[in-house]
1. Quick check: -9000 is what I get for helix-only ellipticity at 222 nm (-39500 (n - 2.57) for each DSSP H run of 4 or more, over all residues; to 500), calculated from one of 1, 2, 3. Which structure matches?
2. Comparing distance in nm of label points 7 Å out along Cα→Cβ at positions 104 and 376 across 1, 2, 3, which structure shows the greatest value?
3. Assuming 10.4 is mean count of other Cβ atoms within 10 Å over residues 56-63 as calculated from a single structure, say which of 1, 2, 3 it is.
4. Which of the displayed structures (1, 2, 3) returns the greatest value of distance in nm of label points 7 Å out along Cα→Cβ at positions 264 and 528 on calculation?
5. Among 1, 2, 3, considering only distance in nm of label points 7 Å out along Cα→Cβ at positions 80 and 408, which has the greatest calculated value?
6. From which structure (1, 2, 3) was P(r) over Cα pairs in 10 Å bins from 0, in percent, for residues 176-431 alone calculated, if the value obtained is 5, 16, 17, 16, 16, 11, 7, 5, 4, 2, 0?
7. Assuming 191 is volume of the Cα convex hull per residue in Å³ as calculated from a single structure, say which of 1, 2, 3 it is.
Structure 1
Amino acid sequence: MEEKKKSVLPQLFNYAGKHKYLMIASWILAGISALLALAPFYYIWCIIREVVEVRPNYEEAVNITSYGWHAVGVALLSMLIYLGGLMCSHLAAFRVQVNMRVALMEHIMKLPMGHIEAEGSGKIRKIVADSTAATETFIAHSLPDKAVSYVTPIGIIGMLLYFDWRIGLICMIPALLAFLCMGKMMGKEMQVAMTEYQNALDEMSSEAVEYVRGVPVVKTFGQSIFSFKRFKEAIDKYEQWVINYTVSLQIPMVGFVTLCNGIFAALVACGFVFTKAGVENEFLFNILFYIIITPILTVTLMKVAYAGESEMIVMDSLNRMDSILGVEPLKESDNPKHPIDSGIVLENVNFAYSDSKCNAVDSISLSINPGEHVALVGPSGGGKTTLASLVARFWDVNLGSIKIGGVDVKDIASAELMKNVSYVFQDSKLLKMSILENVRLGNPEASDAQVMQALKDAQCMDIIEKFPEGVHTVIGTEGVYVSGGEAQRISIARAFLKNAPILILDEATAFADPDNEAKVQQAFANLSKDKTVIMIAHRLSTVVDADKICVLSGGKIIESGKHDELVKTDGMYKHMWTEYNKSVNWKVGKGA
């Protein structure tokens with residue numbers, strides 16, 4: 001990994017493939033353009049020299065027109081060559097961006113679902129979109145400009161030393177000192193600072209989104225911004241970072257800008273030193289040339305500084321992409337096997353998240369027969385969702401085994417495993433496409449009639465009927481949205497269409513309002529027929545008919561049995577059931 005961080009270009013070349021030659025061509029063309037761009041200044045100097053030499057007989061200045069056309073011609077040629085370089089760089093940039101996004105998405109599709117859920121779709125989307133966009137801008141614009149910023153000083157230094165090496169050396173002193181100041185603003189410390197900046201900006205942006213989503217709560221309950229503590233802390237953290245960063249660069253930046261613009265002061269010093277014995281025409285002509293050309297050196301130094309900054313941004317983007325590409329996908333079996341039924345057996349299963357010292361699932365053994373309905377209940381953080389996720393192989397267990405139909409899930413091909421398991425999340429995700437196509441994701445080969453039947457089975461017809469375009473309504477456009485409960489029913493329709501023999505329901509009624517909950521429950525009843533079901537629930541009324549209820553706490557199963565059996569024992573389930581009924585039957589008193 002350290003080797004990759006040493007240079008941006010080798011990584012970009014890897015993504016560019018054959019198009020890397022376009023990148024090289026863009027540098028060469030940009031470099032040639034930079035050298036040609038210096039020639040007009042020479043012709044301008046020739047015009048000034050001829051005018052001064054023939055004064056006051058200006059009619060003898062016969063070469064002015066020739067010099068002028070030469071300057072215009074070379075300037076136009078420089079522009080055309082630079083445009084050619086930009087065309088090459090843009091073609092390469094677009095190809096690199098496409099290759100990066102393809103590589104990222106292909107890798108993401110192979111990653112464990114658990115990792116994607118843990119990282120968050122927003123963060124991954126930002127890396128895929130923004131990081132690749134940063135590299136596209138760098139290749140398309142910054143790389144040609146970087147070639148110009150490196151070639152131009154070489155050409156200028158050659159011209160400075162050619163006309164009068166003494167003046168040239170004196171002019172180079174502030175330029176070299178400016179480079180030293182630039183070095184103080186670059187390097188490893190600056191790269192770390194750039195990463196911290198991006199992290200602080202990402203955190204503030206993320207918290208801003210959460211705050212905006214909570215605005216209805218703020219308006220309803222009259223809360224202030226301080227109710228959203230994390231958002232304010234993110235703003236304060238970003239503010240403090242920017243202040244500290246700005247202060248740290250204050251002295252080197254002032255020195256850099258002063259020295260860049262101090263080159264002209266060096267020319268004034270030359271004028272005093274070299275004209276004590278009188279002014280010679282040749283010296284006068286040379287000093288005029290330096291007055292014309294040195295502002296270009298100042299501008300070039302500034303471009304070098306900005307080119308270095310853009311490279312650090314790209315380095316940070318590449319590191320963020322590596323944070324995804326560096327995650328190992330789940331291993332596929334070389335000899336995949338096929339489950340014989342939908343039974344599930346967990347044997348001494350242990351699992352801990354990478355950032356945790358404790359097991360989220362600790363030595364759990366559980367047998368679920370084909371067609372059996374098992375409920376997982378217990379306090380938050382007890383391991384219910386983790387256990388269900390392990391069955392669907394969102395993660396691989398650290399110890400023990402999980403078998404479906406007598407086959408370890410590690411020995412089942414990922415595609416076949418997904419065909420055998422439907423997972424309905426508590427936060428249903430609908431894509432920006434029609435309701436029809438959202439449901440068809442469950443089975444891309446399904447006909448329109450099959451999709452409509454799935455929608456009927458999932459109790460979704462009232463949703464379809466309220467939209468003028470019906471099933472062809474595109475979710476997320478022109479203010480078209482559905483409630484959490486409605487989104488859940490559309491997700492259930494997707495599961496109907498998939499028709500997998502194993503169904504995992506993770507708090508599937510969590511976002512359903514009372515009106516939607518009854519329809520969601522009916523949809524689940526239809527969907528669960530003849531399927532092996534694992535349901536996670538906090539609303540205990542939804543699990544009373546389960547064939548087996550497992551109470552999880554601290555990553556362990558501390559109780560299991562049917563509802564009637566568990567309420568007779570003095571355990572956690574009985575306590576949870578008592579508290580649940582109190583909350584359901586609670587009413588505001590008349591005197592309240």
Structure 2
Amino acid sequence: MSLSNREIADIFERCADMLQIRGANIHRVLSYRRAAETIRAVPRDLRVISSEGGLTDLSYIGKTIAAKIDEMLETDQLEFYERLKAEVPEGLVDIMHINGVGPKKAKLFWDQLDITSLAELLSAAEAGKLADLPGMGAKSQQKILDGIEALSRQTGRASIGDALPAAQRILGHLLELPEAQEGALAGSIRRGRETIGDVDILIAADDSGPIMQRFVTMENVGRVLGHGPTKSSVELLSGLQVDVRVLEKARWGTALNYFTGSLAHNVKMRQIALDRGLSLNEHALSPIDDSKTILESAEKILCDNEEKVYTTLGLQYVPPELREDSGEIEAAREGCLPRLITGGDIVADLHMHSTWSDGKHSIREMVDACIQRGLRYIAITDHSRSLGIANGLSIERLLAQAEEVRRLNAELGGEIQVLAGTEMDIKADGGMDYPDEILAQMDFVIASLHSGLQQKRPQVTERLLNAIRNPHVDMIGHPSARQFPNREAVDADWDAVLAAAKERDTILEINANPLRLDLKPELARLAKDLGVLLAINTDAHQIAHLDLMDYGVTIARRGWVEAENVVNSWTFERFEQWLSARP
């Protein structure tokens with residue numbers, strides 16, 4: 001069986017890891033790593049691209065890498081990779097998947113304790129053997145144990161940031177066909193879950209043949225798992241599984257409701273139907289007798305839209321993001337579901353970076369891109385001085401940047417309002433990265449956790465509380481510091497954090513980058529219920545990141561958040577007044 005794009009990318013990634021463990025030149029390591037990234041993003045089969053002679057037209061694919069791709073396509077293996085495996089135990093690559101373990105530590109474990117697998121590393125850590133190694137210690141050993149535990153909990157689910165664009169492209173591709181009357185994403189991706197298992201797509205059509213044929217023959221299909229008249233399944237070259245179902249338009253509402261889920265939501269819907277003398281499934285609402293047997297002679301209730309399903313059951317329409325059996329059915333019975341925030345409510349972005357720190361575009365370029373997207377005000381918030389890896393700004397550079405922002409703001413003449421801000425590091429000892437007299441000169445101050453993320457709950461909580469209590473801190477950025485898939489949320493007392501944010505009128509961020517999606521929906525809902533102010537921001541490090549806002553809006557919707565709760569849905573005049581009135 002020929003290797004898929006994903007498998008070829010994985011081999012190059014492992015080559016990069018092994019070369020790094022072996023101490024190879026960093027440019028050689030990066031050549032394989034960048035090739036892997038390119039291949040994962042390619043929507044076409046590498047076999048087709050190779051046959052067209054187009055491999056070297058791809059980013060970071062030169063003649064040497066292209067020859068290796070051709071070798072794998074022809075032989076299903078790579079001789080160079082096999083040689084590396086003979087020199088570097090492959091299990092060391094798995095060890096490097098532990099958060100905080102790089103090539104140096106993996107090699108240290110190998111050299112000092114002959115550890116070549118996760119199981120051996122776990123055994124050594126549990127026996128206390130890692131603490132005595134050079135550069136380690138008891139705390140480092142515990143971090144390894146925590147990292148192994150976190151790794152074991154990973155499910156292999158895809159980030160919504162990876163799955164949603166792929167799913168939307170497929171849906172658009174199928175809707176181009178004249179036979180397709182209507183189409184939608186379903187399942188967890190429609191509900192906006194942070195991670196996705198399989199992608200479900202529904203198409204309404206009378207003739208399913210052309211739709212299924214186009215689906216299973218798409219260029220980005222790695223394997224066809226099933227091909228039938230009503231359902232087909234494929235595995236994409238990226239490894240993502242996608243299922244397409246075709247149904248008649250008359251049953252669209254019940255089918256979309258059923259396949260959207262969640263299971264718990266559907267169970268309650270079916271029970272409400274039973275209480276009304278009906279049986280609900282993906283096909284229809286069917287009358288039943290006292291023994292709950294479907295009356296075949298009775299006329300079924302067909303629903304060509306979801307709203308009819310809910311109204312037939314005496315319920316207010318429930319937006320997909322709320323369908324988790326978290327009180328939405330009860331609220332729908334009373335007709336008191338919230339008016340959830342939408343992307344159209346957002347008029348500002350209060351967290352973005354420029355070339356002053358680790359961004360890819362200048363302040364002017366970011367501002368122009370925000371104007372094009374219809375934003376009314378923004379904040380430029382480059383990293384602070386402690387974050388050297390992100391080219392954090394010294395005090396002198398921060399003040400110089402603020403002058404540039406204010407000059408630009410004056411030039412724009414009100415076309416958009418640009419605030420001079422900072423994303424300031426909350427240091428490991430709880431201190432702020434800039435003194436108060438400097439923060440007082442900023443228009444908008446974010447405080448964020450970037451280091452010391454493995455600290456115990458009392459320390460992490462106190463750091464967040466110190467930032468919230470600071471009179472110059474307006475917002476806590478990505479409060480739990482989680483990152484998908486490898487970094488879990490910090491262990492903080494969120495009741496205390498939320499209470500302090502409410503007391504001090506400090507904003508908590510919903511970071512829209514799919515790598516973060518932080519606050520998570522459950523905490524966003526708690527914040528909203530307590531009256532804590534929220535902001536949905538992109539944390540953009542380049543212009544393209546400004547288009548990630550909808551991911552944050554989805555998280556907010558899953559948290560029952562309304563526009564009134566989100567400060568960057570306010571007019572600039574209202575937001576400016578709020579800043580001026582803060583305690």
Structure 3
Amino acid sequence: MTDSNSAARLAAIAAVTAPGQPYELQTMDVAGLTQRVYVNAPPTLRDLYEQNLSDNDFLVYEDERLTYAEGYREAARIAHVLVHQYGIGRGDRVAISMRNYPEWIVAFKAVTSLGAIVVAMNALWQPDEMEYGLRDSGAKVLFADPERLERLSQISPAPDVQVIAVRASAAPAGVARLSDLLAAVGEVPMPAAAVVPEDMALILYTSGSTGHPKGVVSSHRNIVSALLSWEVEGRAALVMAGVDEPPTPANPPAALLAVPLFHVMGTHVVYLSSYRAQRKIVAMYRWDPEKAAAIVEREKITSFSGPAAMTGDLVRVAQRTGHDLSSLVSVGGGGAPRAPEQVRQIEATFANAAPGTGWGMTETNGIGTVIGGADYLARPTSAGRCLAVLDLKVIDENGDEVPAGERGELLVRGTSMFRGYWNRPELNTEVFIDDWFRTGDVATIDADGFVAIVDRIKDLIIRGGENIGCGQVEAALLMHPAVHEAAVYAVPDDRLGEEVGATVYAEPGLDLDALREFLNEHLARFEVPRYLRAVTEALPRTGSGKILKRQLRDEAISEL
């Protein structure tokens with residue numbers, strides 16, 4: 001039996017997605033699957049951009065500012081270069097690897113407007129990982145800033161990719177600078193392109209429990225469906241409140257972009273969801289809580305989304321400084337659960353901001369569940385309720401759906417679901433049961449539809465919202481000649497949620513600092529274990545030969 005709030009929410013969503021409404025949902029066949037589709041959605045990302053041109057502030061980075069119209073004109077120039085000088089067309093892959101510079105967003109807009117596919121590379125990747133991503137995706141062009149250019153130079157033999165340098169005072173031989181390319185172009189229209197909703201638009205790499213990162217491939221329809229699903233939740237909340245239109249806000253919408261754009265929280269939650277709201281985006285070079293608070297105050301930021309580590313940092317800065325953060329009306333989360341105490345602190349610390357969060361995956365284009373305000377305060381361990389274009393269920397080991405409130409593996413299906421892993425047909429067969437995707441998360445769904453993520457089946461660490469595959473870290477450890485066995489596991493951390501821990505069976509006298517230096521050459525720095533133990537005997541195993549990671553984890557925690 002559902003509570004009155006849950007019943008009212010379902011009725012409100014039904015009302016705002018009914019025939020004739022702006023968010024009308026219609027069931028149709030999409031690539032052989034029956035899915036709920038927004039009838040009035042922009043068909044593609046190019047349509048999303050072209051329907052939202054204005055002179056409103058679009059993008060702010062330090063002392064640089066672009067309006068929505070200016071951003072589109074800049075994208076048209078880059079698109080012209082890609083078509084006429086690099087031969088980029090529909091379906092070609094174009095990689096972007098840099099910090100959250102304006103060029104990241106403008107290049108994304110250019111590539112997707114052409115019907116080409118953005119490969120959003122993790123900017124923290126070291127040369128080994130960059131090489132894998134470029135070769136696996138088959139990228140024809142790479143946009144890279146000086147830090148990434150330096151890492152690229154360490155790859156031998158060099159990948160077969162044409163490189164465009166961004167914000168570089170000089171470029172290596174054979175590498176063109178974007179500023180020079182654009183200076184030679186002038187003002188040009190966006191090149192014509194026949195882009196359709198089922199065209200692939202984006203590859204985001206996500207770490208799994210074993211092996212190399214997996215390329216998650218999403219179509220224009222997948223992405224746009226996710227964006228409108230957040231809007232539906234906002235519109236349904238107005239219906240539940242008996243309000244036809246939201247009140248005029250004290251400040252124009254403005255979002256702080258402090259999370260990387262190579263994550264769905266950066267691309268989808270902050271960047272792409274800003275178009276229809278005509279929301280100003282203020283990008284940071286790197287996360288700094290003091291600078292973030294100053295930006296919120298100066299730019300009158302109304303929304304900030306980040307993993308628990310970032311929102312916790314902002315709470316602490318707000319509590320100890322005199323910054324005026326009253327413009328904030330929303331503090332969102334994701335990537336990993338917040339501690340209940342932080343949920344309460346957000347409500348108590350920010351004068352006008354309601355806490356919110358949700359569960360989602362790269363594979364779902366960031367959506368899944370959502371919860372905020374009073375619901376979140378009442379259920380701080382919940383991830384919320386399912387969004388309009390998705391279905392969720394929990395199954396047991398036999399594949400049977402479990403009763404409400406019981407634990408099992410969480411499965412998801414729907415219109416925002418990715419189209420499969422790039423070049424991994426064998427893995428696609430494993431992770432899909434018909435059209436249901438196996439998330440690897442252990443969850444419960446109660447009678448009112450509230451989801452709680454309680455564990456993970458996958459051997460995965462989530463550090464500050466960053467997915468780290470244990471198998472990938474173990475493989476790097478085993479590359480060291482003195483290491484015979486390696487086990488990597490999550491260690492609880494108050495700020496980041498989880499840190500990387502590892503126990504290795506190694507030759508006596510192994511220098512752990514030297515081992516970390518070795519790992520820095522093969523892993524991104526966030527992947528290098530913070531907690532590292534070395535033993536001189538074989539690691540404990542089960543009867544079937546599996547390493548007893550839980551025992552090793554418990555031993556490591558007891559020594560902290």
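No value in this document is a laboratory result; all are computed from the given coordinates. These numbers were taken from a predicted model, which means no experiment stands behind them. Cβ atoms are built from the backbone, for glycine too; each structure is taken alone.
1. Structure 3 accounts for this read-out.
2. Between 1, 2, 3, the highest calculated value is found for 2.
3. Traced to structure 1.
4. 1
5. 1
6. 1
7. Answer by label: 2.
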